[in-house]
Structure I
């Protein structure tokens, strides 16, 4: 039996399946984990600004890399303290990872 896909963006189905498999391995090894966020430190806010500026400069210079994009998103997430904003930033991190992996898979 064939089921319709839930994903319309190229590469996202394979990414979601890989994440699901990794989460299953994590749960099997560590169980259901709960931790404090540990975000919003002044150094994280400084780093978010620094990586955002670096990405902007590299974009303007035509030398933007996946590393630049991912680090900007990760540091923006680390700078957040509000749960809804942190969640949105983490979704952006996951989306950048999906795009980068899709790019790797096409090479």
Structure II
């Protein structure tokens, strides 16, 4: 399994309405994508100089499924119609899920 983790900081001028539209777009994109096995989305409840505003964690069968997702029409539309307008900074990682007992 491949885990995709995204941390986002929003633009200071992003409105509550834009942020709600962004959240709904993320949920819609993940729910509609055949490649997303599961996901969680949440807002930061802490405060600090190195904190981000929100995080997405999404699981995929493998790297090929992740690449289909990122290269697909749903993700491209999300970036163009929502993320581009509200996201100021992003950090992302994809890793093979590993547990010590594996």
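Read-outs: derived from the displayed coordinates by stated rules, not from any lab. Everything numeric in this text was worked out from a predicted model, so none of it was measured. Cβ atoms are built from the backbone, for glycine too; each structure is taken alone.
If distance in nm of label points 7 Å out along Cα→Cβ at positions 3 and 75 is calculated from each of I, II, which structure is the one that comes out at 4.0? The read-out was computed on structure I.
Looking across I, II, the calculation of P(r) over Cα pairs in 10 Å bins from 0, in percent that yields 14, 47, 30, 8, 1 traces back to II. Thinking of I, II, which structure, once mean count of other Cβ atoms within 10 Å over residues 11-18 is computed, gives back 15.1? Considering all the candidates, the number was obtained from I. Comparing distance in nm of label points 7 Å out along Cα→Cβ at positions 51 and 67 across structures I, II, the highest figure comes from II. Out of I, II, which structure matches -9500 when helix-only ellipticity at 222 nm (-39500 (n - 2.57) for each DSSP H run of 4 or more, over all residues; to 500) is calculated? The value was obtained from structure II. Largest in relative contact order in percent (Cα under 8 Å, 6 or more apart) among the labelled structures I, II is structure II.
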